[in-house]
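Below you'll find a set of structures to go through.
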Structure 1
Amino acid sequence: MPSYYCPDLQSTSDRIEISGDEYHHLCRVKRRQLGDIILLNSGTGILAEAKIVDLQKDRAVLHLRDIKVSGSETAQFAIAFALLKNHHDELAIEKCTELGARDFFPFTSQHSVRNVGKNTIVRFRKVALSAIKQCDNPFLPRVHEPRNLKDAIALIEAEGYTPLLCSEKEKAVMLRDIADRHKLCFIIGPEGGFSPEEFDLMKGLKSIMLSPLILRAETAAIAASAQFALAQNRASDKIPFDKMKGIRYFDANLK
């Protein structure tokens with residue numbers, strides 16, 4: 001079920017209150033009543049079923065019934081993307097959050113088609129929050145402040161990620177060929193592609209092909225996220241790595 005954001009939720013909690021926007025959504029929009037069971041999301045790895053035991057004018061009191069804690073030690077991925085027009089970057093944030101992205105690194109490039117607005121990051125963070133509540137992703141991804149490409153790569157590395165360039169120039173290497181997928185950040189270019197100077201800046205980075213076709217920027221971000229999720233699911237099923245070599249990540253009819 002869709003969840004309600006409750007950053008104060010702890011694994012040892014037994015009762016908790018929600019107020020503000022979440023209370024408004026709970027009581028004024030969804031019109032929940034005493035005794036209803038809802039799902040709470042901490043955004044830090046905790047989901048909990050809760051029963052509404054008291055409704056006051058500005059808050060709801062909840063009794064927690066079942067608390068599930070997700071470990072943060074599993075393989076993680078992030079998306080670095082150039083700002084896109086027509087809110088396509090918001091679409092990418094929404095869908096990549098649904099697929100489990102932990103961090104977003106917006107950046108500007110020579111071929112960027114729009115600049116950072118005063119509400120850009122606020123909007124991005126609202127989109128990410130709405131996405132975790134809809135899909136029950138227990139981790140609210142961080143949306144970092146936009147930087148130029150060089151500084152964004154430096155921040156990606158400082159946060160412990162391995163930058164991985166998603167490039168239309170790469171024709172041989174795919175994600176399945178990357179042995180260490182513990183903490184990857186997929187770098188997605190702007191609508192106009194990276195400039196020669198920017199490719200020179202990133203020439204020391206590993207690169208992969210997402211598809212034999214040219215993808216729109218937001219599609220590339222979603223494809224990278226989906227391929228990472230698929231690779232991790234296959235790994236958790238303990239399919240031998242040499243068998244994974246036969247998987248075509250862009251085939252919609254995976255068996």
Structure 2
Amino acid sequence: MDGLLLALNLAVLLGALLQAASGIGFGVIAGPMILIALNDGSAIQVTSILSLLIAVVLLPSVLRHVERGILRRFLIGSLAGLPLGLAAFIWFPVAALKLLAGVSILLLFLMLLRGRASGFLAQPGAGLDHATGVVSGAMSVGLAMPGPVAAVRLAALTYPKEATRATILLLFVFSYSVAIAAQAAANGLSGETLRLSLGLVPATLVGIGLGALLSRRLSERWFHRVILAILLATAASLLLSASGASLG
């Protein structure tokens with residue numbers, strides 16, 4: 001158990017570092033290790049709690065960079081997406097949710113790779129922003145991953161690094177707060193979930209500090225490359241996890 005706990009703390013530290021630097025990525029690095037430690041749906045709750053902590057700690061330093069117009073449209077869409085995600089969380093197998101999310105993120109990654117400044121994803125309009133919010137809200141409850149689709153939309157519209165990071169973090173504060181409350185109401189919040197979350201707070205805080213330092217050194221070009229890499233890793237992680245669960 002000591003080896004697992006060490007690996008878990010290291011994964012959480014690296015995940016927090018990545019999320020603090022780019023705005024997304026915690027679930028990709030830390031999520032699988034948390035799932036191994038708990039081996040049930042409460043892993044999504046732990047991931048949500050720690051992701052919320054990261055966003056709350058970082059938000060005061062980035063709040064001035066938030067793009068409030070597009071954030072407002074994301075939030076409106078999220079209100080519609082949250083009930084959909086909760087229904088999926090209750091009724092559908094986790095493997096099915098991962099498969100659908102993995103395919104969706106992979107398609108978005110491929111579209112974004114073809115050019116952020118052109119194509120469907122880069123079209124301005126409230127409709128696409130609201131749709132992004134719906135998917136983000138659903139994924140926040142179903143998989144504790146509201147960030148990837150929002151990151152794709154912001155990158156396609158060529159928002160700068162600080163605006164992208166700040167807008168996603170504020171979206172997280174809303175999404176994860178509601179998601180944790182909805183999951184707790186539906187399935188409860190166990191003492192083991194709370195104890196593990198509390199025990200991982202120190203590693204999370206260290207990762208936040210290191211990620212904040214890294215963010216200052218990332219150029220705009222490298223920031224977008226990191227976002228693309230995280231999206232690809234997220235899609236691969238979800239698809240592999242879904243296929244493994246199906247085979248098992």
Structure 3
Amino acid sequence: MGRLDGKVALVTGAARGQGEAEARLFSAEGAAVVLADVREAEGTKVAAEIAESGGNAAFVQLDVTSPDAWKAAVADAVAGFGKLDVLVNNAAIWRGEGGIEDITSENWDDLLNVNAKATLLGMQAAIPEMRRAGGGAIVNVGSTLAMHGAASSAAYSAAKAALVVLTRSAAVQYAAEGIRVNIIHPGSIDTPMLREGTGGKHLDIAARIPLGRLGQPIDIARGALYLASDEASFVTGVQLVIDGGTQA
């Protein structure tokens with residue numbers, strides 16, 4: 001039996017990177033997976049590949065900053081697969097900010113909307129369906145940048161730090177209903193977002209990681225799988241750091 005047999009999962013940012021790895025792993029472990037992303041062509045391709053390999057997958061286009069789009073995506077998941085058990089709030093953006101005095105109002109709003117507010121909207125859309133299903137698991141994706149200061153990522157870090165308290169508050173609020181809420185803090189993971197954000201200098205980061213390498217998307221996917229599965233049935237409100245020892 002797969003670790004997610006019989007479950008239905010919605011994963012955001014699933015067209016590439018960590019979200020793609022999560023969607024593929026969840027499917028391999030028995031879940032029906034709804035891949036949500038703004039990248040329609042890439043997301044549709046990943047969903048088709050999962051289906052071709054024997055999995056049960058569908059793609060929905062989702063702007064995570066839109067409450068109406070969230071409602072439609074959750075409705076599509078339930079219409080297609082009958083329920084919703086798992087939500088992975090993985091979608092994020094990262095861009096150059098500069099120092100505190102350089103952050104524009106537009107950049108601040110964009111980073112906070114995608115990296116923090118979108119997670120709230122996702123939970124608001126998903127929790128009623130999880131309640132109808134008798135429980136569920138929400139995995140939010142933060143960042144180790146939420147755990148310390150960063151000279152050039154204050155807005156991104158602030159957004160990810162906001163997710164910590166949002167996660168813990170939701171964990172307390174919904175525990176009695178069997179809805180678990182946890183957060184993963186990835187370190188430096190070899191994804192398109194990291195490569196783009198570092199201008200192709202991502203490999204230079206590996207030298208500063210105790211385990212001597214960048215993380216891979218599958219490293220985060222495995223953590224998300226644990227938190228989404230019944231193996232973590234007594235785990236809620238926790239912060240799981242997956243960073244190769246950087247925060248040790």
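When helix-only ellipticity at 222 nm (-39500 (n - 2.57) for each DSSP H run of 4 or more, over all residues; to 500) is calculated, the result is -13000; to which of the structures 1, 2, 3 does this value belong?
Of the options listed, only 3 reproduces it.
Determine which structure produced the value 1.2 for distance in nm of label points 7 Å out along Cα→Cβ at positions 173 and 205, calculated from the coordinates; the candidates are 1, 2, 3. Display every interim value, and only then the final one.
Working: 1: 1.2; 2: 2.0; 3: 3.1.
The value was obtained from structure 1.
Values quoted throughout were computed directly from the atomic coordinates according to the rules given, and no laboratory measurement underlies them. Everything numeric here is computed off the predicted structure, so don't read it as measured data. Cβ atoms are built from the backbone, for glycine too; each structure is taken alone.
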